[in-house]
1. From I, II, which structure was relative contact order in percent (Cα under 8 Å, 6 or more apart) = 13 calculated on?
2. When you work out Rg/Rh (Cα atoms, Kirkwood Rh), for residues 19-106 alone for each of the structures I, II, which one comes out largest?
3. One of I, II was used to compute semi-axes √(5λ) of the Cα gyration tensor in Å, for residues 131-210 alone, and the answer was 22, 13, 11. Which one was it?
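Please treat every number below as a calculation from the coordinates, not as lab data. Quantities reported herein were computed from a predicted structural model and do not represent experimental measurements.
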Structure I
Amino acid sequence: MNEKLNINQWAEEDRPREKMMLHGASALTNAELLAILIGSGNTEDTAVELMRKVLDGCHNKLGELGKCSVEDLCRYKGIGPAKAVTILAASELGKRRKEEEPKERVQIRCSTDIFAYFHPLMCDLSVEECWVMLLNQAAKVVDAIRISQGGLASTQVDVRCVLREALLKRATSIVLCHNHPSGNVTPSTDDDRLTQALNQASNTMNIRLLDHVIVTDGAYYSYVDEGRL
């Protein structure tokens, strides 16, 4: 029976840390990068092999890994609370890096642009949140502000709060966006009512509601695309 080799028994160019120093971070697989974070595996698996198993349980998607809880990760032999927290902290840093505002303001041309902007903010949420995107005359994003945070199935939105943010930032147009943690992009009756109420109120204030987009992890619904706005 072959004994498991520890990472420090591997050829130097195959060890994650040494490989990173020799060839750069881009040369490492996701499992190897995560192995550097946890440092060690268990009695049966090296750190790299252990992280391959964890990623396999997440369909090899870092997005799914970021949705795991500490308890989910601790089900794997060799991962305790400290290692689990380290993995999730790295996932959160990756998410925040995506959220950082670019130097040049993003221009919104269609619903796909809206989805691309909000998906990193909403893809891992377990509760509903509603955000308003504020745009200038060139349809470039001035700011995006969370208006409300709710439960698993709904969140309450005050139209006055949305318009207040638009007026404070002197936005000429706005986009409303919220997520459905259930994964179902179909708008609810409340979503329809909110869209109509906001559209009427914004027209009164000479502010254009460009779209209302519902985001899930991997899909979205656009009121404009569906001819409902």
Structure II
Amino acid sequence: MWKLLKEDIDVIFEQDPAARSYIEVMLTYAGLHAIWAHRLAHFFFKKKLFFIARAISQVSRFFTGIEIHPGAVIGRRLFIDHGMGVVVGETCEIGNDVTLYQGVTLGGTGKERGKRHPTLADNVLVATGAKVLGSITVGENSKVGAGSVVLKDVPANSTVVGIPGKVVIQDGVKVKTRDLNHQNMPDPVMDKCDGMEMKIAALQREVEQLKQQNHQQQEEGKML
């Protein structure tokens, strides 16, 4: 247990340059508090003491702003950066070395029963405000861009951006594990808008050419 607790602290020093001391991390990092509280709540959940488990998770939510259902299965070295507004559903499964930023939702899509929340494989990064919904799987070493809404499975070593989320395959390029530069991800929505602007510009040129041809024909008709 002590090794697990130390891992939780060490991963913060690894990923957050603002972390300065063990005392500061243990007393002030809400993401760490939420993970520790979840481990306790999950213990009671597995013992079928559901009320106690849920009560612990709600107290943790009140103090941290992070809501993790006691039934969620979380791997080792989860890093929740800032964390305010993070929601993790009951049937979520989170692998090892996963990073979640503030405002992330790992939720369901309705009132379906059984496995209804996402599975995140090892080394997955979900950036600020992203929503991963339904019983889908995000493959290992994949990244979900800020503000994206993911509704379908994501292959390993991929990047997902946009609403709805679109996969950008990194052929031949190894995705960096826990790369924090998620602001540099491609934007397929912007690419579509750029393409539409180019088509509109081309249509405007054609209309101008047709106007000029029509004007010339009218001038020639007057001369005749």
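1. Numbers: I: 13; II: 10.
The read-out comes from structure I.
2. Values: I: 1.02; II: 0.95.
With respect to Rg/Rh (Cα atoms, Kirkwood Rh), for residues 19-106 alone, the highest-scoring structure among I, II is I.
3. Working: I: 22, 13, 11; II: 33, 14, 10.
Going label by label, the one that fits is I.
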